[in-house]
1. For structures I, II, which has the highest computed value of Rg/Rh (Cα atoms, Kirkwood Rh)?
2. Could you tell me which structure in I, II was used to calculate helix-only ellipticity at 222 nm (-39500 (n - 2.57) for each DSSP H run of 4 or more, over all residues; to 500) as -26000?
3. Ranked on FRET efficiency 1/(1 + (r/R0)^6) of positions 57 and 73 (r between Cβ atoms, R0 = 30 Å, to 0.05), which label among I, II comes first with the largest value?
4. Thinking only about distance in nm of label points 7 Å out along Cα→Cβ at positions 9 and 49, which of I, II has the largest value?
5. Compute mean count of other Cβ atoms within 10 Å over residues 65-72 for each of I, II and report the one that scores greatest.
6. Where is relative contact order in percent (Cα under 8 Å, 6 or more apart) largest, in which of I, II?
Structure I
Amino acid sequence: MYHLRVPQTEEELERYYQFRWEMLRKPLHQPKGSERDAWDAMAHHQMVVDEQGNLVAVGRLYINADNEASIRFMAVHPDVQDKRVRNADGDDP
């Protein structure tokens, strides 16, 4: 089972950004730090963790206007790609 959560502590945020870098930037040989941008402080961050607390997915939502938003920096670990992820109560997260 998986759990959708907002990274709350500094440790969770660091794990979130590390995962983002490893999944999205490292394969492109981008330096650490390239996984962050100026909009992160104003965005909504979400992560999906497994039963052991391992990150399996992350994503960021930034509200652009009253009726518009952008989803960026979305990544899913290769081990769970193409699988239907459900939360603890069996519903889609």
Structure II
Amino acid sequence: MQALIKFFVELALLRRRPQDLPASPVLLLLFAVLNVVLGAANGAKLFGGFGNALGANLIDLLFSMLVLFALLQIRGHPRRWLQTTSAFLGLGV
């Protein structure tokens, strides 16, 4: 766990790159769930309840994932989507 936290600190400081993160669907799922749940908990008051905030965060997650996918397709790096999305969501957590 400490190694993962250290990785994201180094990523935020631009000392590491998203492709340094292992391509793991489990890691992506973990970060996606944490991102949505923590975002919903933070935005519950703003959105008028946890359910509304959860819906808004799910839409945000899907939109972010689609934009990352499209950008990586355009740049010719579609195989990096898993790592890039994991890094993006991990930094959000």
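Each reported figure results from applying straightforward, stated rules to the coordinates on display, with no laboratory input. Source: prediction; values computed, not measured. Cβ atoms are built from the backbone, for glycine too; each structure is taken alone.
1. II
2. This figure was derived from II.
3. I
4. Values: I: 0.8; II: 4.1.
Max of distance in nm of label points 7 Å out along Cα→Cβ at positions 9 and 49: II.
5. Comparing I, II by mean count of other Cβ atoms within 10 Å over residues 65-72, the maximum is at II.
6. Largest value of relative contact order in percent (Cα under 8 Å, 6 or more apart): II.
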